[in-house]
1. When distance in nm of label points 7 Å out along Cα→Cβ at positions 352 and 384 is calculated for each of the structures I, II, III, which structure yields the highest value?
2. Between I, II, III, which one scores greatest on mean count of other Cβ atoms within 10 Å over residues 112-119?
3. Which structure, out of I, II, III, was helix-only ellipticity at 222 nm (-39500 (n - 2.57) for each DSSP H run of 4 or more, over all residues; to 500) derived from, given a value of -9500?
4. Who wins on relative contact order in percent (Cα under 8 Å, 6 or more apart) among I, II, III, i.e. which is largest?
Structure I
């Protein structure tokens, strides 16, 4: 009996409910075949980083979830929230119930700077702060010492810009967002006055986008200070900008020069942009940070023609009490799934999981999409072609008969397994109810939504409904 028909639907499990997972589901459900897609997430809430990573003051970006809701409304789609892969269900369990398993788990941890003092109190990965202010249940009880007057943010990407904005916004600005209620309260009482932004490359190599840097200069009570030495371009960078090849870089430099000219207008918070500097040591003790020592870098042209930073013999010490690093992200290994530790990804060939990154064999039935496939690059939309590529490999393997042969390929069977294990899974309809509650709670306060930040509270709200 052929797979993908009414009598024998193709059963696919997707682990993770962020953009890459939803784009994978969307592509499968568009096919002229009968395909059942079951999506798992360890949280009761879907959307991954759209919910837990996109900055609360960027509400428009979050509207992409309407596209995902459309996918979820397909009768062939099911959501199993509050189910953790490797703990509640294993790879072996899924192989007994599905013809294919798709990993869409993202890059969940930050890269380290690997410098002395990095583990001192007051030193954090940026993603922990982001998850905290976005009401992620794993981080809602974290505490960040906002009594400090000077903070450093390491990195020149969009996540670094998000952290800076949230630290620098007024309570009035934050009060119009869906930031976590406890984070809003903590930030209202913040003493932060100076935010050092530390980038190892120059202005022309910044990874942030034009809107992100422009937005820094448009906040109610924060000035962007760009020291003259830091905005000056070295000959290589000037040549690159003059070529006009990279329009984003050209515009970034233009915006930074305008901000440098504007300078200090007397606003409460100063965002000091420092380029061509790298932290080499965090200074402090068990009571917390006191300073960050940085080395001045210079750019040189490498053998492949790219501009790279290297340290000079010039050092500087900046007084800080808190530091957030945003210097790259990496995935984490999943139980019983191959992992390439050097890149922090699942080894794959166009999305087909391989036993090793080079020269490995295909792991039949296993596929990967998103950041855990390609590394942490691109924006939300970048995940769509990435997921389509992988799903086309899966469909090729379907035609070639190279998928798993599960013993019990049915929804009833997997749901019975979850119930036997007493796993309280959350359906998409139940999530929509929680979603309505959050919006109602927010509306009462004049805010877009007031998020649940504890899983127990979500499950209690669902129990009260029934």
Structure II
């Protein structure tokens, strides 16, 4: 396992696990690496979410990039998918997003995109880690006219907004839509898109102050939007996370529609139109049994990957699939994007509903979820906790007990010091009891914090 970079970048508490010095050195490496690769001055684009520490990391990264002789282009506050979009459409050599996604404001992260707008591979992050640890030689500083420059590139964000609007093939006129922007990256983008497409738009949590990102808001606190939709008689609601690469929905009755149901809705819609390439949906091992059962009934095939939209996209790219995602709301429409895009997901859901002249509740009624319990257990050492012999024996015993009527999955979080214990079964009581067994062993063996 990498020392710094997890499944979704280098993440940690600002000035704790992730410091301005780290950011400066990452910038130094990227500026040098891509300039050497192309044998000319590299161009690297940077975006950030609304965390207070984002300014510190933005300037540190930019300083590192220009000191190595490359140019840094600043998108300022924007979404993660907009960075990926700008990389591939504006021919940048690399993209960097400063965000800790759904984490609290005091965390931050560095996400990297290659020249194709895809998540950076392990070879690049391993090389960066070797430089951070002093394993590789120091990078020379650029001097005189070879020093890079910093360029204001807010125009790139505006082009991305225009791109999203261009994908709205139907008017949203007559639809009352709620948008929960999580006080994050989508606060100055999502409403613009929905207004341009004709929706009557209601927005909440769009007043970022640097410390309220994700605070009782957005896709990790969906209850706020659920209440808002019902109280205001809205037709639908969309909730984003801090960097807007994921989206969850709320139907007109105030009920949650998660990533699994979004994938069910759109896979079915694409199959009905004969556009689901290879008749296959890509999802992860965390998706609900109910999704797979519903897909079986529709005659739609599926492939499961490890958790992380990077792995979903890699499978899609390798096999030519065009739809995939995660239960958490990272949905990838590979015809339009190389990563999860919450606002794009909203637009595609709207397209399906308008085209079929139906409501969200009716569109997802064909998928019945299995009861599921997910326990996020904060631990001292993720790997030690997961591989503990007693923990593994308990998991195996539960798996045998569940048989074909459910499943248990224990995995390490790729971004936080957590072990995630997920159980699905025919009754919620069975799920709760099984998850509690595993948590009890983790506690008794001293792994929990």
Structure III
């Protein structure tokens, strides 16, 4: 088990800030198609379904890489993984800058997804090693807030750059700058607060990796974190990454510049909501699941208003609706807090990767299905966005199942006299929850 500092030092904060800069760049690259999507459609000569493939491929690669990334972080350390991530992100954006064909554009987004996949889990692993448990949720929320600065740069500023210098110069410069940042990370970031002895690594065996992943997945708190992330994160992600601007321009009749400006609501809402959520759940861990439940109930109400509105939705309704949906990002961080609480430190990277798969699997499904439905219905966003409601319902049902089972697991551990991360009161619905194994 890696050593965990009992108190965060100035060095710990410096390491975190340097690593958070990687996440900022990753979010910028990830969300750049939120305002570049329409230009990409013209540049590559594709329609809605093919356009959605860009995001589906990138996010699909991201989701597929989460568990391998968690294993790599636990094995090789977050500094090496972050350095490699920056090189892949830079390469992907340079390829995209020069791409004029649809296949090369897809390849570029796939490389970006590969690099993006290696960032967040690595940063969270650094937080787990450099900060005490009581600060984990707060520092994680600060990380997401910094990441949303990258999202902010990918809205109006990126739209202005694409309208000015253009596609190739813009993406070429940011790609080169991203690759160069790898030098800073390689030199300044340290995996742990104090040096640890170098232990020769045995060859990676598929059977060992399978056991490690299975042991993480067997923990009910990990499974609960997966479904929390699945249910809360994907809707704002889909709007910010791809379908927000097309929805506002083609369905609501707004100008591209106004639509890009509206997407900044997602950024500022998450930047404010993230630290507040992190601070609250650090002080009151028992409030985590009530917060998730409150967000889901509100999100269902918001989508009911947006999809049932007769005619274009007024900006005065869109802004508060988007502002509430932004809270899905901060709420999804609760999934990572669950992964950290219920797994030993040497498996936190793997558990975090498993949880992180949830939201990006949902994002991939939603982005693809929305694009296909838009193609089939001739651009009817009201029908296409029903995909979001369906996934919210699915995620909520599975989350409730594993919430009950995690509670049962806690009660069983408490009865054995073990230390538990959160003390909760037994309710009537806890009686028949059972303690799960791998089924479900």
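A short reminder: the numbers here are calculations on the coordinates, not readings from a lab. Predicted model, so just to flag it, every value in this text is computed and none were measured. Cβ atoms are built from the backbone, for glycine too; each structure is taken alone.
1. Comparing I, II, III, the top value of distance in nm of label points 7 Å out along Cα→Cβ at positions 352 and 384 belongs to II.
2. III
3. Numbers: I: -9500; II: -12000; III: -25500.
Traced to structure I.
4. Working: I: 21; II: 13; III: 26.
Answer by largest value of relative contact order in percent (Cα under 8 Å, 6 or more apart): III.
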